[in-house]
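Bear in mind these aren't lab numbers, they're just calculated from the coordinates by the rules spelled out. Since we're looking at a predicted model, the values are computed, not measured.
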Structure P
Amino acid sequence: MQIVSAEEKVAMELKRETLYKTKIDVQDRIRKAAALGDLSENAEYHFAKEENRTIERQLAELDLKLRSVVVVSNEGAPEDMVFLGHTVKLLDLSDDTEQLVRLVGEATGPSETDDVVPVSVNSPMGESLFKARVGDTIRVKAPRGTMDFKILAIM
């Protein structure tokens, strides 16, 4: 069972749709390349077959994730409480630097933006952030030591 927000599940379903459309295009290229004849030296055919295998592997992984996800809703959560899907502004108390982190579900891949760091809900930081409130100081026990952060805002 993997925990995701409703937005994360929608993004996963959109990615699956895109992969299916790409798979249809690749299979069409395979048919066209196969129609040219001698497959032993047909680079287009071999490239398209490899691309098709990659897409099928990605689809299988995504389908498996989608079957095992549990969608958690932010409905009813207090506005000042950190919950799944929230972007949080943190102050690192060791060096007074600020950073933006987004609390993401377990099935979420890498973030598309560089300025917001995705933090899994099951990571040490994610566990400390989950259900903490604006103004709280959290302690994160990480492999490199204990770190303290103050929650400045939920964006």
Structure Q
Amino acid sequence: MGLFDSVFGEEASEKQINLKPEEAFAAIALVAIAADGYLSDQEGRDMTNILSRMHLFQDYSGDVMHRMFDKLLSLLKLQGPSVLIDLAKSHLPQDLRETAFAIATDLVLSDGTVTSQEQAFLDDLYRILEIPGDTALQIVQVMTIKNRG
């Protein structure tokens, strides 16, 4: 029990956070572009562009996307990337895990360089999402080819 729990209430720090599947998917993409410790405007636009073309987000207007990203960015700042990824995993349907990993890989590779932090993130992400190693390797190989040009 923390010093200020009696003032602010324990529920403030232990509040149950629920994400829609779309939010969980976008959270993984957001953590991917922030994995190098820097979140550029261009990376944000790239992420929005990629997600907006997906069937999963077809009913999301620009305003709804913006509010969703604000929510996720706030969670990222308050909870940190590990907590957000774990939260996303618990709300992401099994059939979207490989797709989320592919999009995260694409976003990491899109700027042409992969930092050691980004590499470690992808290495952790495929394990967290319980994607078979062979499948994860294939995804990384294909996304590397895609982002060469």
Structure R
Amino acid sequence: MEKILALRGRVYPTDLNHMGGVFGGWIMGKMDKSASITVEGLVIGQAATVFVTDLHFKEPVKNGDIFTIYTTVDSIGRTSIRIHVDFHVRRRDTNCECSVVDAIFTFVTVDEAHNKIPVLDVLRHDVEQEIRAMAQEGAKNPRYAKNSEKY
């Protein structure tokens, strides 16, 4: 699956905790925003974050770092979309880019009343064939059968 550049920015002093690193919640917020941008490119309508799993803080994020967040569609179920999010930084002193945080964000497609709806019902018509195939497979998979899928 293709890696997508979802968000880029700079870390400022207001983003730091008392120890001089970036708040973990600030990083997670940027990652959630990045994943939601990717999901918005796949579906028309609403999707809500329901899980964050496999969150790994590998290195601290520091003042002045340039961050770049990449996303990849991990899988699609009947009503869910899993996005792998990889948070990279380019260090000011070395100018090297490295992955410092990654996680899986799971979204559920919902209607206006916030009831789960099938991804295939809101999948954009112009998505890549690989994405459409994932959604069709997810809709057929017994693991994601109606009334048995948690999300």
Have a look at P, Q, R and say which one yields 1.04 for Rg/Rh (Cα atoms, Kirkwood Rh), as calculated.
-> R
One of P, Q, R was used to compute helix-only ellipticity at 222 nm (-39500 (n - 2.57) for each DSSP H run of 4 or more, over all residues; to 500), and the answer was -6500. Which one was it?
-> R
